[in-house]
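Take a look at the structures listed below.
None of the figures in this text is laboratory data; all of them are computed from the coordinates on show. Keep in mind that what you see is a predicted model, and the values were worked out from it rather than measured. Cβ atoms are built from the backbone, for glycine too; each structure is taken alone.
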Structure P
Amino acid sequence: MLGAIGPYARIEMNDNTKITWIADRLIETYGAPTVRPHDPIENLVLTILSQNTSDTNRDRAFESLMKRFRTLEDVRAAPLGDIASAIQIGGLQQQKARSIREALNRIVQTCGRLDLEFLNDLAPHEALRWLLELPGVGPKTAGIVLLFSFDRPVFPADTHIRRVMSRMGLIPERGNPHPRLNQLLPADPLLMQRLHLLTIRLGRETCHPRKPDCERCPLQSECVWIRSHDPKHDHAVTLDKGGINP
């Protein structure tokens, strides 16, 4: 069993300390991931394509889209049926085609061209609000664009992050996880980027939806879920299943 380490060994963690501890443990376990800048428009399209599919199918759908249309400007001008056909491998192609084309059109209506650089001039909450008004864009998609394309401190949560953080007792199992996680985290874009990528890795490799491999988990010493599901732990804990107000 792993115990608390380093500067955390002498204090009782509150939730703010715990989420930073999680980031430190994951970096210690996996190493700090390389974070590369992403073009904002491409990142937006890729994240819309990622909804309800795997990363592999997302990437194949984007590759197919760009093979069919030379540029995203060409995508913006294309018939919906042609866009949907190009991204079919990613699933939900009609819905995603409509969201992509309408989002690209909205950007051009605002800026006169396909360019999101004006978001740099807005406060993070204003940039987030603008992106959330785009078709097919929710808190996760908007957060990914702001965090990974603009280095803005807005933390996005996918299904893996929701599962890990709820099992750690930081958020409820249901409801919007974004307000609470962004409240807990320091406004440090690099920390957020690393935590996002490494928590997803933990969720994929270890903290599975069913039969999580708790013995291999670097977070087990502070995990709330394991205490209520593993008979080797003495203290039963019931997770709050309520929602979180945005």
Structure Q
Amino acid sequence: MPINSYLCAYANIGTITRRIMTTTIILHIEASTEVCSVALSQDGQVFFERVNREERSHAKVLAPFVEEAIKVADEQGAKINAVALSCGPGSYTSLRIASSTAKGVCYGRNIPLIAIPTTAIMCVPVLFRDDLPEEALLCPMIDARRNEVYATVYDRALGVMKETHAEVVTEESYKEFLDRGPVYFFGNGAGKCSAIINHPNAHFLQEYQHPLAKNMMPLGERAWFNEQFEDIAYFEPFYLKNFVATKPKELLKNY
């Protein structure tokens, strides 16, 4: 099976699906890491995208990005059918900002909410590589500070081989998978692990650092097709770890 067909099969985006999903427009919101992005997709095509790479600016830029996307859809006379949210893990504050924004749009427009695991979104561009071996496993990593990462292990059909977890990476991390075949590590947490995980089957992809809203398209449309919607009133992002408030270093000097 060609590389791209794994993603298409997973996302249920083929000729028949496209006919069924005609005029399906989804607003995608991704703000789990330091990069904030918003996109609009229609039947397998992204037709609007905004990206901001400035750290700690989500509260400032996300709402304007979403407002601009809604304006673009409204000006084209197109109805947004759902909001897809990158649901974590990631930055606690960023996830809360994105979740609140997504819920507000859903409530205001009476449309469903779709939640997509952030690590699955990170896999999408990697699945389109032509040099990905048949037996490859994917391990997206999100930086959780120091030597810790949030990670998931997937096969090429995005089947979960190891659930999303927080891990302090050591030489033995992921050895059970590496001994069996190639594992591709990527994301903004992978770089610091390249000097720790020394195995001939470990491959580190530096070009895939952050999840982006445009890469949510196939997974969001699959969820829409399968009616995998969240209960908006009770939905919470996947924080993985509880928020811990800390004092700035300069303040600690006084205690």
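Tell me which of P, Q gives 1.25 when you compute Cα Rg over 2.2 N^0.38 Å, for residues 60-195 alone.
It was calculated from structure Q.
I have -9000 for helix-only ellipticity at 222 nm (-39500 (n - 2.57) for each DSSP H run of 4 or more, over all residues; to 500), calculated from one of the structures P, Q. Which structure is it?
Attributed to the structure labelled Q.
Match the computed value 60, 54, 29 of Cα extents along the principal axes in Å to one of the structures P, Q, and report its label.
This figure was derived from Q.
Ranked by mean count of other Cβ atoms within 10 Å over residues 36-43, which of P, Q sits at the highest value?
Ranking P, Q on mean count of other Cβ atoms within 10 Å over residues 36-43, first place is Q.
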